[in-house]
Every structure is written in C-alpha cells, then in structure tokens.
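FYI, it's all coordinate maths here, none of it is from the lab. Just so you know, these numbers come straight off a predicted model, no measurement behind them. Cβ atoms are built from the backbone, for glycine too; each structure is taken alone.
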Structure P
Amino acid sequence: MWLFIAVLLALSCPAGRSEVVHKFNTCSEFFFKGQAPVIPGILNPNSEHTRYKKICQRYNFTSASLGYRYATLYDTESRIPVFSAYIYTGQGDFRRPRIPWMIEPQLDPRVVGMTVPYRNQAINEDYINNSYGVNHGHLFPSCHAADESTAKSTFTLTNIVPQNIRFNAGSWNRIENETRDSMSTHCYDKNDNVLAHVLTGAIPKPGKNELNNRVNIPSYMWTAFCCYNSKKKLWVSQAYWAPNKQEHHNEAISEKNLQQLQQFLNENWVENVQLFKKDCNN
C-alpha cells in the first residue's frame, strides 16, 4: 500500500536537480563575502548537524554548467527551510512560472518495501485542502529572479513554508516588491551592475503547530539584504520581519536595520546570530 502511495507522490511532486552538500563551499557565491550565516546550534562554520541539510539549489543542470541558482538550509524535522540565500541582480522580464512543485530526492532514501516516503521533507499533498488558511510561501520569491529559469527553480518545496494566505498575498508581497525596488535603486557594485546578497528565513513555531501533522507553520518570516552602493561609496543593509498570521488589511511592516533584525532573532529564536560577515561592512 505504501509503495503504491509512494508512486503517486513521486508522480505528483517532480524531483528537483539540486545537490545536498556537506558544506556551502560549493555554492558560497550566494553568501556575502562567501560566508554563510552563523546560527549557533543550527549552522556553525566548523560543525555539522544531521537535522539541518545544506542544499545548493540548481535547475536545468547540464554538464557544461553546475547551474546553481541559490542556497538553502533545510530543517528535516520541521520540514521547512531555515533560510534561502540568493543574489539579486535586477528584475527579470518574465511572467510568474506555472510549474509543478518539486521535491529534493537526496533528502530521503529510495522507497523500499513498506517504507513511508518523504520522511524528511514536505510534499505538495501536505498543503492541499488544509484547514489552517495557509499556502506556499516562497523564501526566495520568483519575482526576485533574474530570469525565467531561475524563477522556476524557486518552485521547490525546500524553498517553501506554510504562510498565511492573506499575509502572503498582502503585506509580505508588498515587502518583496519594496525590497526588489530598493535593491534596484541602491545596490550597485563597482562596475555599476545591480548586485545584492539576500537572506530570507522563517522562525518555526514551538509545539504542534503543524500542517497535515507534518509541516511546521512558522511563527515569523524575516528577510534582509546587504549590498554596496558604488554611487555613494557605502555599504547598505535593510531588514524586515513580521508574524505569519492572518491580516484583515494590508498591514504595514516597518523597515528595520540589520542590527535590529539580529537582535530580534536573538530574542525570539537563537542567540548570537550573525547573518552577514562583519555585519555587512567591507
């Protein structure tokens, strides 16, 4: 019976083409100065934690190119990503993709005999016909992608958390658009090309706040970017966070600085978090 279900799930959730790695060195370009965040007990430079898996996300892989699009740290117990890290290089000219949600086959062993499939990750069926009023919430939003292929790569369930539907379509959608416009305006490298390093994550909610008794519904969403403004010759950072809850109106989310976000994460999640090397300074 489980084998039959496994076949159906495999057909409904196409496999991604990403790579689960031991270290983020393989796709370090998505982190500011090549250094991943320091999150004690979750992600440390010199230690491993079997619960949290490092994924170098890729799409349309060919032998000529590794095709990495962004990086994700994934929590196999909560079955949601901790964060996704990506580079913003300007708004691409494409429509929002409409493709099936993908899974990461390297997170789970092959189904053998009566093994229940996808023990370590969410599947699309977890999100269907739920009573929590949530849907697929991107960490790396497709509207921040530079091209259509990269936008398609964001439609993997390892880049998704259960996000309140109104919050997702309301104030958080506005923040995604505002940060995109802000980066396009203020983030220029020494060659005057748009360039910003972005981290977007979610704080899992303690207890049994689970979608389909499997997938944690996070309590907060957060995002921050770091970039250089070559015109003003200074480093720029910007941050936001908000509770993942139903909103009756398009509620305002106040702009914060990086230090304020890190203090919030220290108080509400993990102490001594450092999102960007040298706190986004040269």
Structure Q
Amino acid sequence: MISVIIPTYKDDERLSKCLQALENQTLGKSEFEVIIVNNCPSESLDIDFTKIKTLNVRCFSEAIPGSYAARNKGILESKRDILAFTDSDCLPEPNWLKVAHSFLGSNSLQNTGILTGPVRLFYHDPKRLSPAEIYEKYTAFHTEAYAKQGFAVTANWVSYKSVIQKFGGFNAKLKSNGDSELSGIISKHHKIIYIPDLIVNHPARYKTEDLIQKYKRRIGGTYNRLYEGRNLNFAMYILNFIYRRYRFALKKLFMVSPKESIKLLYVCHVINMGAIKEYFSLIKGGDSKRL
C-alpha cells in the first residue's frame, strides 16, 4: 500500500540508521516497500542489508543532481498507491507508517493532499549544544505552522501517488525549495493535514558550516524558483533575509541566557556573510548548491 521514498547522496551511515528505523516499524512489512534512490550513481551504496532483511527494499539511481530529481525517480518506480517521503538522515518513529496507514484507511479523504507531522530534533550531546544546534533549536522545523500556511517538508510527507502525479511531481531543476513549491501548489486544491502522532526525528546540524551550506542551498532554490534574471528583486530578498537573521538574534538577547544569545548572534552573522557570498555567486551565473 505504501512506498517509502528516500533520496540519498553519499550518506550511507545515516541511511543505514534510517533503514533500521523502518525495519522497526509497527506496520506489517507486507504493507510497505522502501525505495532508495542513489543520487551519486558513480558510487555504490555501502549498506549492510542483512541488518534489515525483513524490509522490502528496492534501489535505483538518478544521475540528475538534486533530491527532487531523485524523488521523482522514486515516484516513477513506486508500485503502491501511497507515497511516504523522508530523508536519509531521518529516523521515523516506530508507528510512523501505521499512523499514516490508519488515518488514510479510516477517513473520507478525497480532498486530502498531504499528511505531515512533527519533525523533532535530536542533538549530538543534549547537555552541551553547539552554536549551530542552539540556532536549530529555535528555528528548525515548525511543521505545524508550516502546514497551516499550506506547506509541507519532505522529511515527513505522506500523499496519495495520484495527487503527486496530478501536479507533475517535484521540480527537478531545483536543489532546494522543491517541497515548498509542490506543497504550495497542492494546498490550493487539497488539504494539508497535520497529525501530531506522525513523527520523524532529524539530527540538528552540529557545525556552523553545515548551517551556512543549508542556507546557501535554500537561497539558491529561492533564486531559481523566483528571482532568476531579476537581480534587483533578489538583492531586496537578500537584504530582508539578512535583516530577519539579525532581528531574530537581537530579540533572543532578552529571551535566552547570555551564553546562548551570544552564540545565536555569532551564528546569524556568519549565515548572513554566507548569504551575501551566495548572492554574488548566483547573479554571476554560479550553480545553486546541492548540499
């Protein structure tokens, strides 16, 4: 009934943990398959499949760079009516698929577009958070609010295959923002339903450099989707981006401990410096980042 689609790019260690979490799903193994799409075909997956021998796993490759192209490959290869998307670094809760299966089976959902739920962060050492982890603690994955706005993230997304196909799948040209684009289109015609028990866990980024790359990727996706060839408008977007980071850091000066507030200000500053560099790279014809 369900195809779980996982794009991966040089992430074998975390993918193995993700597959183990799917091995531990409470939904019967005959009720779902797992489709892995390797977005780096030049390198074979280094996965010990003997540890997940009860899973029905099929592996494919996609040479077009980007997770959305890889997800489209998974959609094409799916043999099930329902598609569940997560990422190779995610750990779905044991009842993730059962909650989705039960909800879809017990409700009249002709107008349902996407089921989504919490994406909970976990940390390298919860007692000693890095500056990047502190930043993520306050900013990452507000999926309930996002769903109310008509959007969902592919870390935790369940849809009927027919709904995804109706709108042509993900934009394979994008390296980021593809989930925002497609879920925004779907929400104009179908409901985005937030389910509190539909839970996926995601590691907080530990290194500030990883946060910089995250935002470079998002900025590139926004540029490709909305601002390509409109450099002045893109400059206004970047200025607003910078303003919002500093405004967030200054607000937290009065809301969190001095130690955390200093780290937040530092992280916001380096993210903004990365955003400026990415702006000039993109308007000069540079490629958007994939990781």
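For the structures shown (P, Q), Kirkwood radius over Cα pairs in Å is largest in Q.
Hey, helix-only ellipticity at 222 nm (-39500 (n - 2.57) for each DSSP H run of 4 or more, over all residues; to 500) derived from one of P, Q reads -5000; which structure?
For helix-only ellipticity at 222 nm (-39500 (n - 2.57) for each DSSP H run of 4 or more, over all residues; to 500), the value -5000 is produced by structure P.
Given a computed value of 17.9 for mean count of other Cβ atoms within 10 Å over residues 49-56, which structure among P, Q does it belong to? The correct label is P. Determine which structure produced the value 2.6 for distance in nm of label points 7 Å out along Cα→Cβ at positions 153 and 177, calculated from the coordinates; the candidates are P, Q. Label of the source structure: P.
Structures P, Q were shown, and distance in nm of label points 7 Å out along Cα→Cβ at positions 57 and 241 at 3.6 was computed from Q. Taking distance in nm of label points 7 Å out along Cα→Cβ at positions 249 and 265 as the measure, the highest value among P, Q is held by P.
Thinking of P, Q, which structure, once distance in nm of label points 7 Å out along Cα→Cβ at positions 41 and 209 is computed, gives back 1.7? Attributed to the structure labelled P.
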